[in-house]
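What follows is a group of structures, each given as structure tokens.
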Structure P
């Protein structure tokens, strides 16, 4: 039966891809040159005079059916080693919004221009670059077709490139130089996918070269134009890169009355295999410079999934991470590597000894990923050494869809008394089919994964199906899936096991022409979860009705009413503070709540988000407010304050609780290469006050000096120091 349904589903997807209509794409010719180009924001060389110019940008906001009021005009040329762009952006004035000089800024609410290249022209992955009127750089890897910017982009990717922006009367002129060596492309290619978009805060306009429907993400790769190179590109001369580091730490562990200092060294090596395939090697990696994770108040029974920020795991990360469901079950989650549970059940760091990653394109339709990481044994904490391996293959089918396979293996290295024989390995194998139609109206995924362990038993599969239809006037999503009781993914993310779930979401979209409203969406969504081992008992059900209004001034208000049902099998303390008096298990709970969220105009120097949430909560009530306040003195100073408060009043016999999370942050950008960030986080739930202060000096391209101060305090009765560290790290990028 499952095989039949799978066959029908694949036929449906094949039909969808065949019937998606092609739309005329904009195109620009890239002139080949032999003369040297100076990146200076002037474009005075003769090569620019003979290069083809393109304009006619289309609005994406506030509408998507008109040409942009303030146009953008650009030219592109290339030689054997670089691509050059000259971009003329017209403005009404010079009141630009540029919050910071920090690299990899977020694009919302400020003036910027961005462009991305799709060298394999598959409308699935791209190299993204951007800058602003002050010439600050940003770059990212875009995957999954760019359906969702926050989910499908990775700003941690950095390369060596140049850009200069100069301001003139009525316009800015941006020049950029992108080395071909950093853009994986097929030998002899002459046609790439390309798009450019621009945010103009003075006219409150967002526009793009390739016309993008407003119901789609402006960075969606389905709507790219064409780059036509005058001369086929030569085989790229990709250099090897060696990135050594030296790191020192001085630490004071007050809880264990221990002081220590150490000096370590290691590094990464980047080896190009061909124009599309790269080998990355790492030895004794150090991640002390990575910004600390944001603290959260967790009122659920489940683990919080935090994003990966470590550079080694970033490039082509979608090859490893884009399997299953990021919400419910993924066979591989890179943050599992480098952390482990000690003998007391606490999560601590586990040193990575060495690692290798092979990733990229074998040919225009086949991508491959291989990752192997060896972690160190810590017998004092009863942590074994493990060899962690992931192998993936992704084959493009139809226009923008793909079939992917994954194999994950965690294997204990060595023999340990504290490791049982049936815990020595864990393996997961699976296959996914991802749908993306030519016009991106249809997207979806179906998958089947199975885990393998000694004495693992049956019911060890995770499977799912999701189909989404997105048009200008409506969006509908249908998703269903299940996770077996014995499905274990040691290197993955599994929210909970032993369930069958279904999710349905319908959104109706309106475009009012009065009242200052840009779009108004009404959404109804239903989520249900059953437990097959208990006669398919309904354990969770939620019904949500949401109204989302986006105003023409870019502010937004959301109102959401929820009705939830939960059956608790086990006792549970939602506050995390009263473990001796939890809510009883084998009990049903039904509760309703109302949430209102307002986001102000991000273009303003002071902007904020307020989110009150109040109503019933299990057998009592909850009154919450989440807020973010931001202020800037551009482009040198940004301050933010996150303030979350939960007042939880459970039923009679249960203590009330007040949960507080306060996180002020100050970001100083003295120049485009010197930054100082201080981040303070206080959480009453984790009973911790943390201070993270990081000074970064980028003294050469992709080469940095970091000074990082971390301080943690226990906040139960009084502020007692817990752990204090000073880290100094030096990294240098060498092309070989």
Structure Q
């Protein structure tokens, strides 16, 4: 092959009829190749190269060159360029580098540089071979052959039936210049659009969609898909794939395999991109706008880049541990989060353990159990939502108002929508209801000295736990259980006639004060020496006070339809002052009790033990008190309280049981009289203040023991004392002349 070499000056070089090698060197040269397969290299300068006949190779070099292949299968090469070029065959003025200003005519093949080149073809068919760089080629019209060679190339055939050969590297077949949306299914199962079906791909590892709303399903050897602009839908298959949505509101589904899903960088709406990992250990990365994530099964990583990215879980029964991701269960096990603002749970019975990040948690179905972390958390649940601060290391303050339950201190930044079950820490917590928001149904305090302030019209169950707790406020219906410490409760019940409130002390020495309104109230002291103070002035239902174990003090005032007071087994004190009680029952219990009752009517019992009983009947013209002294040596004081202008007729009935009882009566017979009833084995009793002719002694059920008539009694005494005896039992009437006692004063029932 002849070698023809020019000079540095402008000149005209002419080849032979054989295949020549022409080196034009510098200068604005004109070269004619003539016949043969020539290699013509223009070097620097604005050269004009004619290939002539044959399969020629033209290299213009630097400068604005005119490259005319003429006949044959001619090649223009930029392989010797020292930098990347842009070669635009549609608008040559946009070409850069060694291709700047070049004009190509009758050229069948093109060869690019070893750098990252850009090629834009024409409406004709192009045959282009890239170099070692990461080239970007647009075939435009015609049936193009685009060959990437080595490097990670992007090949866009455009219109026509194109062949895209990526060569070595991770190469992409692109539909960026398509004039309509692309439908491409590489599994061979689903349909594909005409433009997607027309091309032949060789050594292609990735695909890029158009600027429209594409649907691309990966398959075969292609593992990467990019959506481009538009609202695209990209689907992976069974291997480890990479899906990138690009611009637009995209939907990405990885399916099986360990996939990488990239949302893209723009969009609109409350959720822009939707990324579904499927099975496998997937990495899902959101764009700059809002992204919705669903990792599916596997240990997934979620990375958000906007101000509101949300991860959705559809499975019921899962456990998500944000402190120790490996400790989770089911679809949430091993999942990690970075830059994620929201977690949504669409299945029921979910357990979440919060971490250090500030996040929002939304449960759509019942059975949400949440343990807050140290971040600022927003929790929105529905039925059976449990918020558990039990493992929180610092005490919390929670204020339940119209906008939710707001936390400070150990719960700083937390906002809770509803907590069917709210569990506090083991420290000194504060819980306050500022409005009747009905956001909590069960409140469980821990071992610290807690302060609980209530304001709720719906049912609420409170367990104060250990420590010296204070429970205050208003409660419509529900229960309060004090714990093991010395607790204080000051409550007002506000319910209707059907409401029920129960307050129960714990093992400590509790102080319980309740103003009862509405329906039914039950108060129990529990173990320990407790103080119960009940104001039942507006209670319409039933009131029940139980002392429990310990030396309790029970004070009851006001009025109610039905009230019952029961002391425990120890030495208790009961004080009842309720003038208008409809029905009253007071029982002292087994210890040595002190019982003071002022009432219109009711039942009073000292119980077992040596009791001190004071009974004051409120004169009303009817009704009265029944007093059962019970076993033991009891002391009873009787009196009458006259509230105003009343009619006579009230009475007190006293039943002395076993034991030597002492009764002191100051009853004014004008308003109240006494019936003193004695059964078999009543002991040696003593009555002071007996009014002969007004008060009555009655023996009840003694006939079986032989006492059923006045003559069976042994009457003795003196001017100031009467002794009525039967066998070993006796009654001493202090201040009564024994000669005045007749059968008219004693009755047998």
Structure R
């Protein structure tokens, strides 16, 4: 023993060898011999020694324990567990044996029994750190987060300032959706160790979820001040800055992350998404492809690539990437949104396919939500109504332009509505300020979980909740799946079914949605009497000019729509028009055209139909006032199909430029029909491509008639339903009141006692 204590293990081993040769049943010598052999890695000989120690002294708990440890070293976990049980039978308060038994049981897949052993070890020795570690690791692996949170809370009772445990508790609370508790735990971690970069980063992530974005930015910056090479903090900061609309700063953060690790796929694809918003489509595609070269099964990168390819008009490739994202992650709502949106560009896509895909999306949301079954809202059919509006476009954006005058009219004392705004992205411009002023309350949903957002809406007592996004960017359709309001409808920003079972209604009008197409919607259709769209006249001081053909000597056709709408059938028909109308030009303006590659592609597509590049005018998008003034260079606007213009159409009319549209069979493809009929321009609606060509040629051939129409078109449009906000607001309020009365008829007794109950 003395030699062993002095570290002379080889000499000690020789002494034990002599001892057992002289006295073979000397258990202590076998035990000590086994200990040395095990320490030096000779587990098989150690096993033989401990077996002899147990044989000659079967009441030695220590010998059974060491025998178990040796079996464990040899991956003989059944035998190890048996030995540990023998040790515990001899010494019930043997905490180390309980811990070791738990580890053996865990190796055998007996997780419940393992957890019980770890708990017994902690009962025997409450401050047993190794047992705590084993238990929390097991609970984390089993995703038993409630028990895990309880365990960390118990551990913190003995050491309330342990920053690691506080961090871990905060992470578990975040998993459980208890974001306020999570933030409190991370704040305690930061207080316990102000130099803990991870705690600052984690606090930032939770504050972002709570919508406390400014403080979240500060947390990420503090984490980076402490640890400048903290790649996750750079990435998280980039994501948040992108969410705040600070594209340049977001890209800078992603580049910082990529300086640290050029193969960090998450920052590569996130940067690509931001570059896409800046119109740098080729660079965006390159970022996503680099990310996928590093991480081929990265669903987010496949989805982002699909979005970028969509903007470039490469729809089949876009669908392929998006479908791959969904194969990898079937519940990926962002990718599902993209898939549904792209379907609207496809001329040959059967509407039933869109419905099937939308229902699939709705089923995914329904499985993840617990929709309310009853509400505290008083079912009084005549009382003042609280109307919530959910959108990512409460700003200078086409949807914002449609909302501007309408929300002002709805908020006036002439209506019985109280508006509540729920922006889903951060933007603060002059238009968002006007829209905010129309609302009784303005609560951002940015960063909030779907459940948390739904709870906020319920607390506001919203009677009718309106989705203004559908499957477009920044939508919060998953929130609607929680059914936070008794009546929910989709309007304005989308043009097909959402597929969400909890969406009660969709607003249409007499022109855009035929009776035969109603079966293609999961929502009930509620028709406004004239138009579903009402635009706010631009405030720019820009006059209507005479047709430029009078001075140019040739007709200029124009289209300022997204180039993705310009499919092969559109190019072919427009080329036919150019070939039929001598010397005519086609003026295209789109954000994609800032890329030289996009310009070359457009020229090549028209060249295939005999149109020389000199007959094409290709320009990038410019600030709105200059963009509107560009219509002074257009004689006739051509509407693409099957995805026609909306904002571009009404802006063209305001500038005195008539729009030739093709009547399709689907809701979206008839959008131009609704606008032209409401503007009093039925002769500008074509029934088929042949009629479209005929009308384009005829209108281009009568410049005097075109000049007369142009001179009075702004006044004509402004007097029509598509620019008359008070008139539209009256119809809109009547529709909401009708929906509310229908709900009241089905809910005659107040449901206050059941408010917020869920499936």
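Only the coordinates and a few stated rules stand behind these numbers; no lab work does. Since this is a predicted model, take the numbers as computed values, not measurements. Cβ atoms are built from the backbone, for glycine too; each structure is taken alone.
From P, Q, R, which structure was mean count of other Cβ atoms within 10 Å over residues 256-263 = 24.4 calculated on? Derived from Q, not from the others. Between structures P, Q, R, the calculation of percent of Cα pairs over 23 Å apart, for residues 176-295 alone yields its largest number for P. One of P, Q, R was used to compute mean projected area of the Cα convex hull in nm², and the answer was 40.4. Which one was it? Among P, Q, R, the structure yielding 40.4 for mean projected area of the Cα convex hull in nm² is R.
Taking mean projected area of the Cα convex hull in nm², for residues 512-711 alone as the criterion, the highest value among P, Q, R goes to P. When distance in nm of label points 7 Å out along Cα→Cβ at positions 72 and 552 is calculated for each of structures P, Q, R, structure Q gives the greatest result.
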